[in-house]
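What follows is a set of structures to go through.
Read-outs throughout are calculated quantities, based only on the coordinates presented, and are distinct from any laboratory measurement. The model shown is predicted, which means the values in this text are computed figures rather than measured ones. Cβ atoms are built from the backbone, for glycine too; each structure is taken alone.
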Structure P
Amino acid sequence: MLAQLLRQNGCSRVTIAAPGGLKMDLAKQLEAADHYVELSRSNAAPQLEQIKQDHPHGFDIVIEATGSVRLLEDAINYCRRGGTLVVYGYDRLLPRQQQA
């Protein structure tokens, strides 16, 4: 999991914001983060606004790994000034590299 990699590589505080479910439950069991925000699948706006209120200066690193264009466009708003936005994922539509 990305959160575990962050923690193993020196991140002192990790927050996971994701819908509840198997992945969130696993993250909690593994104690992958310091703080968990379960986002509503139907309307995450209240939870996302609470994150902004709780972290008014933003985060040092924000990782967007959902594949959602809407969330990607908004992710920069959670970075602190001078922070880093990481987009994690792959495009299954890109052709695979062929071996000669």
Structure Q
Amino acid sequence: MKLKEIRSKKKKQIEKRLEKAWLEFDISWWVKWASSLILLTAMILRGGQAYPFADLVLSTLGCAGWLAVGVMWKDRALIILNAAAVVILASGVVRVLAGV
């Protein structure tokens, strides 16, 4: 092979690899990152043992976001885990609001 052919082939391989690596900024991408940031904020509150109700609400919202992502991706593990988390956390929110 000539040097030009080798360089051309290598350039095509690199372009093909970069094409596959391109990020898709669809709605699931935004929901995923927003939910992750919300959950990290809740963990910070939990770690500092400050504002337990805010921690509970933020955890519920973050898990609900990940539940939505699981539905968008049709990922049963994400759906089951986050559906259970939302039910458990939401029941805690309701108990606090009801004063039980």
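Name the one structure among P, Q that helix-only ellipticity at 222 nm (-39500 (n - 2.57) for each DSSP H run of 4 or more, over all residues; to 500) of -29500 was derived from. Corresponding structure: Q. When relative contact order in percent (Cα under 8 Å, 6 or more apart) is computed across structures P, Q, the figure 22 traces back to Q. Looking across P, Q, the calculation of distance in nm of label points 7 Å out along Cα→Cβ at positions 66 and 90 that yields 2.2 traces back to P. Thinking of P, Q, which structure, once distance in nm of label points 7 Å out along Cα→Cβ at positions 26 and 74 is computed, gives back 1.1? The read-out was computed on structure Q.
When distance in nm of label points 7 Å out along Cα→Cβ at positions 42 and 58 is calculated, the result is 1.0; to which of the structures P, Q does this value belong? Clearly, the read-out refers to Q.
A value of 13, 44, 31, 9, 3, 0 for P(r) over Cα pairs in 10 Å bins from 0, in percent, calculated from one of P, Q, originates in structure P.
Kindly point out which one of P, Q the value 9.4 was derived from, the read-out being mean count of other Cβ atoms within 10 Å over residues 2-9. That value comes from structure Q. Have a look at P, Q and say which one yields 3.3 for distance in nm of label points 7 Å out along Cα→Cβ at positions 10 and 50, as calculated. Clearly, the read-out refers to P.
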